[in-house]
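What follows draws every value from the coordinates through simple rules; no lab data is involved. Bear in mind the structure is a predicted one, so any value in this text is a computation, not a measurement. Cβ atoms are built from the backbone, for glycine too; each structure is taken alone.
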Structure 1
Amino acid sequence: MLGCYDFCGHYDWTFAWLHEQGGDALLRDYWREAIAGDSQRHASQLIEELGFEGMKKYWAHTLEEEAAGYTMTEGDAVIRIDMHECPSKGFLLRNNLSHSTDYCDHCIGWIGPVMEKAGFTIDHEHNHCGKCWWEMRRTGDERPPSTPGELADKADVRSASDWINPEASFDLFQKTTSVENKEPANPDQSASSI
C-alpha cells in the first residue's frame with residue numbers, strides 16, 4: 001500500500017506520461033474522469049449535497065489526514081483555503097521530482113469539475129512552491145476574490161514572507177471551474193490586490 005506522500009511521486013510520473021501520450025487533452029480528461037468522476041466521488045457527493053458545509057467537511061478531513069499546512073476561513077457565502085505547506089508539492093520539491101509540466105494544475109483539474117457540478121466557481125492562485133489559495137463561491141456570485149488579509153487576516157498565504165520568492169511563478173484562475181482558464185500572474189499583483 002502506498003502512503004499519501006509516495007502517491008505524489010506516482011501522480012507526478014503518471015501526469016507526465018499521460019501528457020506525453022496525448023497532450024493536454026488526455027491529461028485533462030484524466031483529471032476530470034478518473035479523479036473528479038471516480039476517485040473523488042465522495043467529495044463530489046458531499047459538496048453537491050451540503051454545499052459549503054460539504055466543502056468544510058471534505059477538506060478538513062483530507063487536509064488533516066495529509067498533514068497539510070493550511071487554514072480554512074469561512075466568509076459571507078465563500079470558503080477560503082490558504083495552503084502554506086502543500087504536502088503533495090512539498091514532497092516533490094523535497095525529493096527533486098518534477099516529471100509533469102505543471103503538477104499544481106491537477107488540483108483545479110479535478111476540483112473544478114466537482115465545483116461546476118455542484119454549482120460553485122473558483123478563484124485560485126498557486127506559486128509552484130507548495131503555496132496557494134482558493135476561494136469558492138456559488139456560480140453567479142460575481143464578487144471579486146478577497147484582497148490579501150481581507151478575509152483570512154494573517155493566515156492569508158499572500159501575506160507570507162515566502163509567497164514571493166526567486167523560485168516562484170504564479171498562475172491565476174478567476175471565476176472558473178476549468179484548468180484551461182489559467183492566466184500567468186505578476187508577482188507584484190499577487191502580493192497586492194487582484
Structure 2
Amino acid sequence: MYDIAIIGGGPAGASAALFAAKAGKQVILFDSGKSITAKAWIENHYGVKEIEGPALLKEGQSQATKFGTKLVKENINTLKENEGFFTLQSDQQDYEALHVVFATGMSTKLADTAGLTIKEGTEPRVAKIIETDPEGRTSRKNVWAAGTAAGMSVHTIITAGDGAKVAVNVISELNGERYVDHDVL
C-alpha cells in the first residue's frame with residue numbers, strides 16, 4: 001500500500017511526487033502520457049533555461065523517481081473508497097493508497113466519476129476544475145487536487161509550485177505536524 005497515489009505525471013503531479021518521496025513517503029505516480037506540457041515550448045520556468053515540454057516532463061519525473069517514487073505509465077480508470085484507503089484501478093491492475101492527489105491537468109472526468117465536486121474553470125480553454133480548499137483538499141476526505149485540475153494557471157511553474165504545496169499539506173497531515181523541506185549547503 002502506498003501513502004500517496006498521484007494521478008497525473010505533468011508538472012503538478014511530478015512535483016508533488018518529488019516532495020512526497022523526498023519526505024520518505026511511499027509514492028506512486030501515474031502518467032497517462034496526456035500532459036499538455038508535452039506540446040509546450042517553455043521560456044518562463046524559473047531556474048530553467050528554455051526547454052521543450054517533453055524534456056521538462058522527463059526531468060521532473062526523473063527527480064521524483066530518484067527519491068523512490070514508483071512511476072507507472074498507466075491510465076487510472078476508477079477510484080474506489082474502502083475503509084481507510086483507496087483502490088485505484090487501471091486496465092492492468094489495482095493499486096492501493098491512503099491519500100490520492102488528482103493532478104490531471106485539463107481533465108476532470110475521473111474526478112467527476114469519483115464523486116468529487118466539479119465547478120466551472122476560470123482559465124482559458126479549461127472548462128471544468130475540481131473544487132478544493134486553499135490547502136488542496138477536495139470534497140472527499142484524503143483526496144486532494146493540484147495544478148490546472150484544481151484551478152491553477154496552466155503555466156508549468158505555477159502548476160509545479162501548486163503540486164509541491166499540496167504535497168507538503170498531505171505530508172503534514174500524514175506526519176501529524178507541519179512538514180518543511182530545507183536542504184542546506
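On Rg/Rh (Cα atoms, Kirkwood Rh), for residues 24-119 alone, which of the structures labelled 1, 2 is highest?
2
Distance in nm of label points 7 Å out along Cα→Cβ at positions 152 and 176 computed as 2.9: which structure among 1, 2?
2
From which structure (1, 2) was mean count of other Cβ atoms within 10 Å over residues 96-103 calculated, if the value obtained is 24.8?
Going label by label, the one that fits is 2.
Given a value of -12500 for helix-only ellipticity at 222 nm (-39500 (n - 2.57) for each DSSP H run of 4 or more, over all residues; to 500), calculated from one of 1, 2, which structure does it belong to?
Label of the source structure: 1.
On relative contact order in percent (Cα under 8 Å, 6 or more apart), which of the structures labelled 1, 2 is highest?
Largest one: structure 2.
So if we calculate mean count of other Cβ atoms within 10 Å over residues 80-87 for every structure here (1, 2), which label has the highest result?
Top value of mean count of other Cβ atoms within 10 Å over residues 80-87 goes to structure 1.
Please compute mean count of other Cβ atoms within 10 Å over residues 16-23 for structures 1, 2 and give me the label with the greatest value.
2
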